[in-house]
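Peer 1: Each structure below is given as structure tokens.
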Structure 1
């Protein structure tokens, strides 16, 4: 393939998840037999001024006005819609979150028959209005997505023309234009021999953050007035405080996934992709668990 025809994997991230993006980038090439046939690019929020320009402004999310913060753990999510424009609306792209790591050969996905559909991703929830498409991994035919304008569509959140959750959940795309991606290409905290892309999606148990103070607000479930939890929750918080406000990241329930990440990180150190000074700085900022250096020497063949 020439440069214009090469597919590209885009990893979108911010300063809080930049280390994960570097490990992800390494894993994609490490575990592919065809690493020379595709590119990998990191999209960092710092390189997109239109995100910073909205700091402190209110936008629509699930029908409510909330405030945009660039320091939020997941402020990179609008960049899921940037790859078609970044590719000049040509060729094929894959976009993934920075907490997704290759356990298999991603070229198998990049080279699949897309059956004429503009994008493929995994479905969550039941078909219908409750169905949510997992845009954290999307295989894209960029030429067929010329209507994606990341900056313009992001701006539409702030004047009420779009809702964030409908945008992220791909509800503005015709459902029959989305191909069904197999679960193993976006495996939610689930690592088996079938897993191709492991997604440590449950933020509270991301393996590289165990023991750190939580730096995000857990999503609030939509209240159902007839349920006791609807009115008991606020009472508990007044009496005992908000448990999430003083919480810490928990250890991942699957030790195999912890070993998998730290083996990849150890190899990144050995190959000079990251160094000890960077790791110590990440620990200082509470982006990386404070025992990370000790863990790097354990289980040297976990990711093989």
Structure 2
């Protein structure tokens, strides 16, 4: 990937006019004769330029999980002020946003004059891309064309290939601002994504652990380990046993209940909901466990009317 980026960076640093001039000898061998009377030469321009920044995910599924939220945020939350900021503009005649679904996925595009900024997915890659058709919206630090040795100042960005490097700088900055704004999107994870994994048997270190029944017989266990007073100090087998069972009269029954709780805690550890403090008989709810257990208990205690309203 580093080598590929180096090759891309070399494109920006190319002396495009020196590369294009030899093409004239092949495509237009009489150009010198035609241009000699007026003392002119070809003025090489970039009618359109595209520059993209890619964010690569390990799998397509990882991107698919968050992409709908990014699309929704781009369409519903990015107003004209945000789009102007992405492209370093303070005003424009018109800013338009368009969402379009194609055979490869969903694309969101923002237009500012004749230039655009768009977001789309390509397999496991999230791409932010800037297209410049009208460079006059931007500025470059340069001298005047009529006085090449004069004073430099911020001037209009030209179509000339001489300003390709500045086009790349403007576009790269726009894609980075765009992606930074998208990074603040709150991704809502469906409870089914997490619960479905817990409701399947799991094998760990050659041992099989049954599926959890979070709305059934394991609900009381989940509620016991998720108590607020254990958030800092953690909990022992004894505290969970006292929450699940009434105080037994005999030592034999107490030992039996302690063994049962140990098996239940091993089950929660196998599913990643709790973790054990090394060298101690002390447990903590994991960050994943705190998130999932809280959501499951909220769903268990919610009324049918509340759940129906959320599903509407």
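All of the numbers you see were taken from the coordinates with simple rules; none came from a lab. Since the model is a prediction, treat every value here as computed from it, not as a measurement. Cβ atoms are built from the backbone, for glycine too; each structure is taken alone.
Peer 1: Quick check on the output: -7000 is helix-only ellipticity at 222 nm (-39500 (n - 2.57) for each DSSP H run of 4 or more, over all residues; to 500), derived from one of 1, 2. Which one produced it?
Peer 2: Answer by label: 1.
Peer 1: Also, quick follow-up: With distance in nm of label points 7 Å out along Cα→Cβ at positions 120 and 200 computed per structure, which member of 1, 2 shows the largest figure? Please report the intermediate quantities before stating the final value.
Peer 2: Working: 1: 2.7; 2: 3.3.
Looking at the calculated values, the largest one is 2.
Peer 1: Right, something else. Out of 1, 2, which structure matches 0.90 when FRET efficiency 1/(1 + (r/R0)^6) of positions 24 and 296 (r between Cβ atoms, R0 = 25 Å, to 0.05) is calculated? Please list the in-between numbers first.
Peer 2: Values: 1: 0.90; 2: 0.00.
This figure was derived from 1.
Peer 1: When FRET efficiency 1/(1 + (r/R0)^6) of positions 64 and 168 (r between Cβ atoms, R0 = 35 Å, to 0.05) is calculated for each of the structures 1, 2, which structure yields the highest value? Let's see the in-between values first.
Peer 2: Working: 1: 1.00; 2: 0.70.
Biggest value here belongs to 1.
Peer 1: So, one more: The value 0.10 for FRET efficiency 1/(1 + (r/R0)^6) of positions 40 and 104 (r between Cβ atoms, R0 = 30 Å, to 0.05) was derived from one model only; which of 1, 2 is it? All intermediate terms of the calculation are to be shown ahead of the outcome.
Peer 2: Working: 1: 1.00; 2: 0.10.
Going through each structure in turn, the value belongs to 2.
Peer 1: Match the computed value 1.5 of distance in nm of label points 7 Å out along Cα→Cβ at positions 16 and 208 to one of the structures 1, 2, and report its label.
Peer 2: Values: 1: 1.5; 2: 6.5.
The read-out comes from structure 1.
Peer 1: Can I ask one more? Of structures 1, 2, which gives 60, 48, 36 when Cα extents along the principal axes in Å is computed from the coordinates? Walk me through the intermediate numbers first.
Peer 2: Values: 1: 60, 48, 36; 2: 114, 43, 41.
For Cα extents along the principal axes in Å, the value 60, 48, 36 is produced by structure 1.
Peer 1: In terms of relative contact order in percent (Cα under 8 Å, 6 or more apart), which of structures 1, 2 is highest?
Peer 2: Numbers: 1: 17; 2: 14.
Largest value of relative contact order in percent (Cα under 8 Å, 6 or more apart): 1.
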